[in-house]
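Peer 1: Please find the structures below.
Nothing in this text is a laboratory measurement; each read-out follows from the coordinates by a stated rule. Note that the structure is predicted; figures quoted are calculated from it, not measured. Cβ atoms are built from the backbone, for glycine too; each structure is taken alone.
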Structure P
Amino acid sequence: DLCAALDGRDKRLLQWISDRQISALIADNYAVEHYDGSKPPGPCATLPLHQHCLFKLGVPLGEIWYLHELAQALKAQKRSRFLLTAPPLRLPGAVGSPATPIATL
């Protein structure tokens, strides 16, 4: 199955993320960043969006989030911004964790 995902090799996208100073990048699908399994040309991270967000900017990524109700509430209030609180579980040595997200409008 295919899902919408971002192309981490798109330099304009990476610049847009930097310019917007976002605090988190979340998606309601299995992958924030598209990865086709091929080796990137030249000296480049395999997942450049992950490299840019996680390591360069400190922006956490979230996948498989249920966003339907949040999208409806934002649309009803004619808003596009909200406060996200999403503490991860404390799992020493882990590289990822389920979150317990709360959106405050």
Structure Q
Amino acid sequence: MSELDDFYVHTVSVETKTGTGAYGDVYAAPVDVQCWLEPNRRLVRNKDGQEVLSSSFLSCDVAEKAKFTPDSKVTHDGKTAYVIGVNTLTSGTLDLPDHLEIDLT
């Protein structure tokens, strides 16, 4: 259990992008992830280094990192966004809670 679990008041459905097939992108079955979701427009860099606009970000436990590959689908309240990038925030020897920040389209 993370020290931040009390702040993870939102639930999103994540479909991890697993590759590309003959008919387009291929995604894993959706799984629910507890998180903090915040609308926040800002410029970020995508996996190709281009500046793109992120419309929101979410924070969640670092154990969820494998689910958030670039271009994975994230759905909340019927709205779907795509993962732009993932930042792992660790405290090292400071003994503070570690978490992920995920930028979404």
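Peer 1: Computing distance in nm of label points 7 Å out along Cα→Cβ at positions 39 and 71 gives 2.8 for which of P, Q?
Peer 2: Q
Peer 1: Out of P, Q, choose the structure whose coordinates give mean projected area of the Cα convex hull in nm² equal to 7.5 when calculated.
Peer 2: Among P, Q, the structure yielding 7.5 for mean projected area of the Cα convex hull in nm² is Q.
Peer 1: Out of P, Q, which structure matches 0 when helix-only ellipticity at 222 nm (-39500 (n - 2.57) for each DSSP H run of 4 or more, over all residues; to 500) is calculated?
Peer 2: On the way: P: -5000; Q: 0.
Corresponding structure: Q.
Peer 1: Where does the value 1.0 come from, among P, Q, when distance in nm of label points 7 Å out along Cα→Cβ at positions 31 and 47 is the thing being computed?
Peer 2: On the way: P: 1.0; Q: 1.8.
Of the structures listed, the value fits P.
Peer 1: Of the structures labelled P, Q, which one yields 4.0 when distance in nm of label points 7 Å out along Cα→Cβ at positions 15 and 87 is computed from its coordinates? All intermediate terms of the calculation are to be shown ahead of the outcome.
Peer 2: On the way: P: 4.0; Q: 2.8.
Going through each structure in turn, the value belongs to P.
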